[in-house]
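Visitor: Dropping the structures in below, format is structure tokens.
Computed from the coordinates by the stated procedures, all read-outs in this text should not be read as laboratory data. Not measured: the values here are computed from a predicted model. Cβ atoms are built from the backbone, for glycine too; each structure is taken alone.
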Structure 1
Amino acid sequence: MGKYLLSFTACPMRRPECVTIAHSYLELGDWKTVRAVINDDDILMIRSLSSRKRIGLELCKRLQTLTTNELESLASCDDSVSEATLCWIAICRTYEFIRDFLDDVVSVRWAEGLGNVTQGAYESFFADSTGVHPELDSLAEGTRTRLRNQLFQMLREAGITDSKDDLVPYLVPFSLMGHIAHEERRFFPTATFVE
């Protein structure tokens, strides 16, 4: 089993920026060129070049997991829920750590009728994960805190939890049902999918 990719600490979901990048990719057709435009033309409107590079690289890494059809949907969405759904799919495809947290914590708590995601549940998940991913043991306390904070923020931005970290039923936009493969329904543990 490979190491967890933990670079999601570089930025949260950043939905509007993802839409901008999707437009840019559809126009330019090349991820390297998109990253150059992010850095040189500041299409994300981030003042610091180092921040533009870091955030642009991370968002492009996520969006590269989307198909052309999904990127077209992201670029043409007319509502924030659909945009967030596609951004969340990209996040879940990119980071195994987040997928495992959804499987091992969020899905279980939802199925058991536990109404929230607690920091204690996260800490237990993190401690259990060190057995399979020993690289987690070497993380500084500040990095561990950023991982937790960023993950919880993205769960809120995705609409899986609310501002108090309570789990909420997720309503997948009808127009996006075709973009969610059966095996990827686990990305939305609080959603009900009608067969």
Structure 2
Amino acid sequence: MKTVVFGGTYNPVHNGHLYIGEEIRKQLGYERILFIPSNIPPHKEIDRMTDVLHRVHMLEYALEKSPFTLDKCEIDRGGISYTLDTVDFIRSKYRITDKIGLVIGDDLVQGFKKWHRWEELAEKVNLIIVHRNLRKKLTFDLPHHYLENLVIPVSSREIRKRIKNGMAYRYLVPEKVYDYIEENKLYTDK
């Protein structure tokens, strides 16, 4: 089964994440799209990390009526979430013999060669770059596929900021994720 790894902090998961998953499924024909929440991301500063169980519950709600799958391997493994370790684990767990797709946002392209064992990682995966911030395609000297997706101006950071400041965010996240955030008073400083 053609499989793609779509990792992230998902702090919180939002509709932009789900849209990208659907574009990957429709455009590239991936049958298994694994949403993998990171435990401790090595290349991303976390301004405020919500408890891992909250992030997992929100993903469960977001994915429950979707064709996507939640895999908690990075959380179960603990420690720093290195993508290469995740790719190796997923290949073994699902008995994948073909290359796995790996989704990275255009905001991560410049720093990709600073990732843990990036050369080995690049050999093991089909890199899929998605437009997060830019409509134009960035130059990238490794084999990759650029997804033709809309740039949806929503980010987890922006959602956290909006919640903290009492601003509207309801329709930026799936309805059950909104309810969960409200019920648990996440991202409010209270």
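Visitor: If Rg and Dmax of the Cα atoms in Å, for residues 38-149 alone computes to 14.8, 38, which of 1, 2 did it come from?
Guide: Answer for the origin of the read-out: 2.
Visitor: Let me ask something else. Looking just at distance in nm of label points 7 Å out along Cα→Cβ at positions 14 and 126, which of the labels 1, 2 belongs to the structure with the highest value?
Guide: Between 1, 2, the highest calculated value is found for 2.
Visitor: Out of 1, 2, which structure matches 99 when volume of the Cα convex hull per residue in Å³, for residues 102-165 alone is calculated?
Guide: Only one of 1, 2 returns 99 for volume of the Cα convex hull per residue in Å³, for residues 102-165 alone, namely 2.
Visitor: Starting from the value 30: which structure in 1, 2 was percent of Cα pairs over 27 Å apart calculated from?
Guide: That value comes from structure 1.
Visitor: Computing helix-only ellipticity at 222 nm (-39500 (n - 2.57) for each DSSP H run of 4 or more, over all residues; to 500) gives -16500 for which of 1, 2?
Guide: Among 1, 2, the structure yielding -16500 for helix-only ellipticity at 222 nm (-39500 (n - 2.57) for each DSSP H run of 4 or more, over all residues; to 500) is 1.
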